[in-house]
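*Asks:* These are the structures in question, set out in turn.
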Structure 1
Amino acid sequence: MRIAIVENTRVTHHGQVGVAVHEQAALIDLYKPWSGQALPDAVDADALVVFGGEQAATDDHSHPYLPALARLMAAYTAMDRPVLGICLGAQVLARAFGGENQLGTAPEFGWTTVTLTDAARSDPVLSAVPEAFPIFQWHSDTFTLPQDALRLAGSCGAQNQAFRIGRATYGTQFHFEANRAVVADWTRRFPDATERMASGWVARHPDLAATDGALADAYGLALARAWVALI
């Protein structure tokens, strides 16, 4: 099993997705286009993962690789090779299939409740978690659902939290890869940014990690394992 992973920012944790990938002894092709590295021209891997970043999905002026990344996600989908887009990755995936990126309209931060749609109950990935579950969020943007997408989950802050296109192309606005260790590192590295998103976060973080964070770790790993099983 070979998986192409695209990182969109300097500090990128693979978290629970990394755990599930390494459980299967997968080979990883890592791409960092934000640093000037080129994306692959060919669809060589068995699956594609696109993680988050601070940029918007439409920031072609500062991140000129974004259109190529959208095309790459569409190409993997067309070949029926599993695709996973998380946060920015989901926003680029929505763009790739005709969704509208809506900037600054849906800020969410911290462990929040996401609720599944009826369609998710029979979905091979989202059915791995309860109908309502806590999971980590850090975003301000959202998107409209592409025409061919099946909506799988939503929240109070963002209607489109998860969707599927075809057999195995998934976008999740929420960071299910972000386990408690990842969130703790983000809190240490970016205290000012986290406080801007949620005043008092640094002080409240330990208690929240012990409750919602512990549940989110289990649900995030269940989702990661279910997606990897599609490869």
Structure 2
Amino acid sequence: MRILVIQNYQDTGLGQVGRALTEVGASIDLRQAYLGEAFPADASGHDALVVLGGDQNALADDTHPYLPALARLAKDFGDTGKAVLGICLGSQLVARGYGADNILGCTPEFGWHEVARTDAGDTDPVLSSVSERFPIFHWHSDTFTLPEGAVRLASSDVTANQAFRIGRAIYGIQFHFEADTTLVEEWRHAFHDQIASNYPEWLDNYDAYVARDGEVADAAGLALARAWVALI
């Protein structure tokens, strides 16, 4: 099993998704597109695609000119019946690839916050692996309209489109379920100045937030990761 992973920003690892892929012996082909590394034009050489998050928005073609090709690649994987997973920015690019509108500069969500499944999520092979409501990590201020034919799987109080599925195994997930407490701790240090500028209260209360939500969020994230990997 050979998985193409597109990294769009520094220090944005696979986290729980990487753990789930390792458990099944998958081979990971990581391309750091934000550093200029080339990636394939089609899905022929891989069994699935993962598109990770990033600080840029999904329409930042001027500064990241590879984004249109990446959106097209997500659609090519999906159209050939292969599993696709877009996380945060990745979900926005999957939505773009399938003709949805990217909506920039919305109300931000940051930190651990609750997500709720929709009725469709109750029977979805990935979202049904977790509780009806669960805390999970967020870091975004952009969103998207649902692509034509997509099924909304989860929402939050701030963002209606937290997760969607197209077809059998094309998933766009806005929240950072890959980010367990270990990865969030790495982000707390790697992006300290950015967080301190925008969310100082979160840093001040970090230990309390981890104690409140970390264990449950970690379990939910790993369940979601394993459920998606099972669809490959």
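*Asks:* Comparing distance in nm of label points 7 Å out along Cα→Cβ at positions 22 and 78 across 1, 2, which structure shows the greatest value? Can you show the working numbers first?
*Replies:* Details: 1: 3.5; 2: 3.0.
Sorting by distance in nm of label points 7 Å out along Cα→Cβ at positions 22 and 78 in descending order puts 1 first.
*Asks:* Given that distance in nm of label points 7 Å out along Cα→Cβ at positions 62 and 158, derived from a single structure, equals 2.6, which label among 1, 2 identifies that structure? Walk me through the numbers on the way to the answer.
*Replies:* On the way: 1: 1.8; 2: 2.6.
It must be structure 2, since only it matches.
*Asks:* Further question on the same structure: Of the structures labelled 1, 2, which one yields 2.1 when distance in nm of label points 7 Å out along Cα→Cβ at positions 6 and 46 is computed from its coordinates?
*Replies:* Numbers: 1: 2.1; 2: 0.8.
Structure 1 accounts for this read-out.
Any read-out appearing in this document is the output of simple, stated calculations on the displayed coordinates, not a laboratory observation. All of these numbers come straight from a predicted model, not from anything done at the bench. Cβ atoms are built from the backbone, for glycine too; each structure is taken alone.
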